[in-house]
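Heads up, there are several structures right after this.
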Structure 1
Amino acid sequence: MEIEFSGSYSRDVYSSAIRWIYRPSNRSLLLRFLTFVVFTALYVATIVNAFQKGGASPFELTRIFRHLITFFIFAYIVVQPYIGSWRKTSELWNDPLTRRKLTGRVSTIGVIIDPMKDWMPWDRFDKVNRTPEAITLLTSSKMFVLLQRDFFKSEQDWKRVQDIVNSRVQEVIE
């Protein structure tokens, strides 16, 4: 049983798929955030301590400025995954090949996008992201297949694709 699909990516769906791919793990986000909060508290304590002594000396002001630079570095580390995903999304979206009309097939063997001549078997996919509008399949090498709901001719085809993905893709737990 093969289910054919055809269509062009929607920018919103494509962008959300790329953000999901480049999103760091929850543990990484938590560690980044906690480190930033701890450093912010230390920075505020340093400023308060410097100005409580009746004025800041040039040495104290230099120290505060150095900590401010470090503060900005930590802020960049916290937001870097979001900046990276935004840059990658705009870079990929500006490529004309991304916006072209895609055709392909989904079957119990795997997924094929017609310019490719080989099937991508289901066992190559490590992660899947299901949204109401799309299914994003990701391999360990960050190669992905995005199947949008409106690529399929009928709602029944979309349901069958969802069932195939649910039964064939074994997600790897991080």
Structure 2
Amino acid sequence: MPLYLETIQSFVAPVVMISANGLLCLAFYNRMSALANRSRTMNKERFELVAQLSALQAKGAEGLVPEHLELRIATLDEIGHQLFDRARWIRRILMSLLISVLCMLACSLCLGLATLVEAIAAIAPWLFVAGIISMMVGILAAIEELRRSLKPLLFEHEQIDDLP
């Protein structure tokens, strides 16, 4: 088989891995965006609730309404912290997946340069393995983030169940 065909074939595995990582990154960037939007919405609601509570307290209001507002504000605070924790996990996932893409790109580059300098070919498998390991770390982090994903919803549901 001609040398250029072998070279092109050797590029296939890293390119497939780059494509797979790209799809995963897209999904997690979308999740990060959804978390950021949800956080902004909750912050707006919290701001409005604090304003309402301040107005009620200025009037000397007591009873269930200020108590419910305080509970909702505390609930939003806790959910906000939980969402930020999830966002950190998604950032870890994305970092791992992007490092994997970088390793696969470097692997492809080494495979291409190996046609000019044969000694460079020995580096390519190590870069490929590093990329696979980085991808595995990202997938493990994704499993952990998925495990935590319902925690804010459960917390909010429990807070509503506990209302007087």
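Quick one: helix-only ellipticity at 222 nm (-39500 (n - 2.57) for each DSSP H run of 4 or more, over all residues; to 500) came out at -18000 when computed from one of 1, 2, so which one is it?
On the way: 1: -18000; 2: -31000.
Corresponding structure: 1.
Computing FRET efficiency 1/(1 + (r/R0)^6) of positions 85 and 117 (r between Cβ atoms, R0 = 30 Å, to 0.05) gives 0.05 for which of 1, 2? All intermediate terms of the calculation are to be shown ahead of the outcome.
Working: 1: 0.45; 2: 0.05.
Going label by label, the one that fits is 2.
Give the label, chosen from 1, 2, of the structure having the highest value of distance in nm of label points 7 Å out along Cα→Cβ at positions 125 and 141.
2
Computing distance in nm of label points 7 Å out along Cα→Cβ at positions 45 and 101 for each of 1, 2, which one ends up highest? Can you show the working numbers first?
Values: 1: 6.4; 2: 3.3.
Result for distance in nm of label points 7 Å out along Cα→Cβ at positions 45 and 101 over 1, 2: largest is 1.
Please state which of the structures 1, 2 yields 1.9 when distance in nm of label points 7 Å out along Cα→Cβ at positions 29 and 77 is computed from it. If you can, show how the numbers build up before the last one.
Numbers: 1: 1.9; 2: 3.6.
Source structure for this number: 1.
FYI, it's all coordinate maths here, none of it is from the lab. None of these values were measured; they are calculated from a predicted model. Cβ atoms are built from the backbone, for glycine too; each structure is taken alone.
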